[in-house]
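So, here's a batch of structures to check.
Only the coordinates and a few stated rules stand behind these numbers; no lab work does. Only a predicted model underlies this, so the values are computations on that prediction, with no experimental measurement involved. Cβ atoms are built from the backbone, for glycine too; each structure is taken alone.
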Structure P
Amino acid sequence: MSAPDTAATLRDAVVSGARSAEEVCREALDRLERLDPALHAFNTVTAERALAGARDLDRRRAASPRALDSLPLAGVPVAVKDNLCTRGVRTTASSRILEHYVPPYDATIVTRLEGAGALIVGKTNCDEFAMGSSNENSAFGPVHNPWDRTRTPGGSSGGSAAAVAAGITPVAIGSDTGGSIRQPAALCGITGLKPSYGRVSRYGLIAFASSLDQIGPFARTAADAARLLDVMAGEDPRDATTAALPAPALQGALTGDVRGMRIGVPRRLLDQGLDPEVREAFLAALDVLRGRGTTLVDVELPRARYAIPVYYLVATAEASSNLARYDGVRYGFRAPGTSDTDLRTMYCRTRDLGFGPEVKRRIILGTYVLSAGYYDAYYLKAQQVRTLIRQDYDDAFTRTDVVALPTSPVPAFRLGERVDDPLQMYLNDVFTVSANLTGLPAISVPCGFTRGRLPIGLQLTGPGFDEAAILRVADAYERETGWWKEVPE
């Protein structure tokens, strides 16, 4: 089976008139209708919105053959994670508490994608409020991995990853708080990029942990990821955390030439918990990069081993604060039969029925670490260690251009295998959470398969706001290998 079209090839076909945007859109919607019942990657299909956009593109091109030349995503079908607000289209965060919520506005990146000619065909399933590593925490049921439907696609952006891996759309959008783009990208055999914190506006993203959340693209290639990030990036006056930097021109950085670049390898982090086949694929990927002219440099990240406990203190604390707004009063779900009860009872019943077990667990943990008498011992200490982890990366980047690690320590595990062991589930993010704690950009690219044909990912982390470096290395690796062309049967 040949690899599906990339965003670049579809866009060029639409712009040249070789294909109509409506034809491309209908094909994506047909694939969605045919494949999604087995995958459950989508919560909502937005066929009318996508087709209306496609017809508008076709009318504009019919009126002027060069009308679409300036649109980098003209006619490209895109899937958007269901924690990004879409005006007039329900946005649930895969939670019962927002099951019927319809936002009155679009997230900034939705506006930018559609302004670039993209066609949003649907909202993808995810872990509830983006809290999870397996997509099993969705209130609407898990997503299934296209490579093996008994296994997880990863989380929390599992629906977006599965949509691209299955060829429903060439690209998709996810959010990444502790690895929620990179880990599902690795388990589904595609590319996933978490930009630097502040590179992409979070306006319209339903918040989980505000100092960690970042929006980014899924794609089949690094070039497509760069194309999407060029559209999405840039300062936004509606998000004060966006950096006052010009949007990067990342596609021009993908020259294929990485000679002289230095790849840092923190080998001590590979000593425990790493699946042997993942280790084998990772080391083989390093050999490929060495063959392209890079230099491998051993680096130390001594505080990285504290990343998981630090992350699950900071993230849960911020989650408990952010999710306090879901109280049954202003919007969203209200527990039935509580209109005549006292306010406390209404709050308690609404939050008990509206939130799933994992969200409740994290709210409880976060409330505890922020409580009087424990704030200094837990949350404040975690923030201090977070600073030390960033210092370790800054030190490493004085001697290297990017740092390489496996994306996930294990390939896709079976659905249900870890749901009763939260600690084992959390450890699945051991290699990804540091990029969120430090705000650094990181990308996962496919680098092989297990003997059972389960995908494996290579993660590259770069200095702050240097997405060009990790994309350049990822693109060079793809040019030397064919893993990104592999598709599930």
Structure Q
Amino acid sequence: MMESISIFDMLKIGIGPSSSHTLGPWRAAERWIAELRSASLFDEVVGIKVHMYGSLSLTGKGHATDYAVMLGLSGTDPVEIPVKDIHALVTKIQKTHILNFGNGLPVPFNPDSDILFHKKFLEFHANGLQFEATLKSGKTKKNTYYSIGGGFVVVKERKNAKRNIATFDSFPFPIQKGTELLAYCEKENKSISEIVLENERSLRTDPEINEKLRHVWDTMLECMYIGCHTQGKLPGGLNVTRRAYDLNKNLLGDSSTYDSPQTWLTTIRNTEVKFRQILKWVSCFALAVNEVNASLGRVVTAPTNGSAGVIPAVLMYYLVIENHETGFEEIKKFLFVAGEIGSIFKKGATISAAMGGCQAEIGVSSAMAAGALTELLGGTPDQVLMAAEIAMEHHLGLTCDPIGGLVQIPCIERNSMGAIKAINAAELALGSDPKDAKVPLDKVVETMWNTAKDMSSKYKETSEGGLAIGINMSDC
């Protein structure tokens, strides 16, 4: 069966700092609870242990994986939980050594001894975790899951993370590769966003699609707004200073007044738009998102949390610089195209930094944003895929080497760089004839996956190479 992925699987709302190390384990915990309930074993649980493997172990503390599993096991939802409640809930478990399992069953749980970090890598994926329940009978029940990037969770997965996820028979335009997408566009005389809309309509009504897209965009905009209006240091020990606040303040000036994300957006539209200001605004938007992400804030996984700033930054660039008259229809088109391009990379390669390095995160997000911007700027479907290819081509081989296992250095700045590259890639594609392109999108997807397989594990979200060992926590 051909794999079909909804854009709402590529653009998930969740809590930072990592889709694979935070959102994925959180969802795995929820899934485990549901499976225990289904097997009539939930009420039999008297003890719990959680085992982390591979990258989840090596960078789990920095990525708040321990927080994520405690929150998931407590029955909270990353889309709905008030961000302000996260630390209080975790602190209560740490102090009382009691976990309200599934929000209904108090179970003894000491995070220091019941969350175990094993450096061993499991066979199927670098991000493995196992939940172990002790039952009243004395027996144990174990379930193993793999967080394969972007918040996707599977039970057993091949290394390229391609097949064992939910599929849909009902997509009228099933797409595995860029060539198939272009063939549908030509045959149906539709844009990429129109093809994607038809696929989404096989799953949801138009009002449902619009509601979910508004929620995604509102979350992105609110995230940028929060990031641009929060000062201080980021948590985790690196003492990274937030920069979006000062960038926003300096670009707007002291006389600007607004009271909401929407009026803030309108205010930005009235600012100076010279080249340097544009660069600063795009960087500001991207930094804002990933500063919120690094603080266990709510972001949109696009396609991952570590790369969550690229797509909203480029979309904001279009809204506040390119087209002041734009509205929700353009936002929809952008998100449709971005989600589809991301799914092509998901199917043909990976969006997991633990499997492919940062090319799988920032590279993919930059390609998604480049293609989406190209359609909004009037590009043909061929030019859209050309822009996506250009953006990824210049991220090939990008390593994932976070200092201290934190999604901060170099992750936050990389979002601003990925956003700028996306805009540049779109302009290059719009000024080119796709017939002259030497590298098609499908070839760069294949090359990315081959590069990922050749890459040393030191550079795949293990904090065992690159900047992660070149810069010590004590230096910060």
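Remarks
- Structure with the greatest value (metric mean count of other Cβ atoms within 10 Å over residues 356-363, set P, Q): Q
- For mean count of other Cβ atoms within 10 Å over residues 188-195, the highest value in the series P, Q is held by structure P.
- For 24.9 (mean count of other Cβ atoms within 10 Å over residues 68-75, calculated) the corresponding structure among P, Q: Q
- Structures P, Q were shown, and helix-only ellipticity at 222 nm (-39500 (n - 2.57) for each DSSP H run of 4 or more, over all residues; to 500) at -11500 was computed from P.
- Between structures P, Q, the calculation of distance in nm of label points 7 Å out along Cα→Cβ at positions 28 and 60 yields its largest number for P.
- Here mean count of other Cβ atoms within 10 Å over residues 244-251 is compared for structures P, Q. The highest value is that of Q.
- Each of P, Q could give mean count of other Cβ atoms within 10 Å over residues 292-299, but the derived value 25.2 comes from Q.
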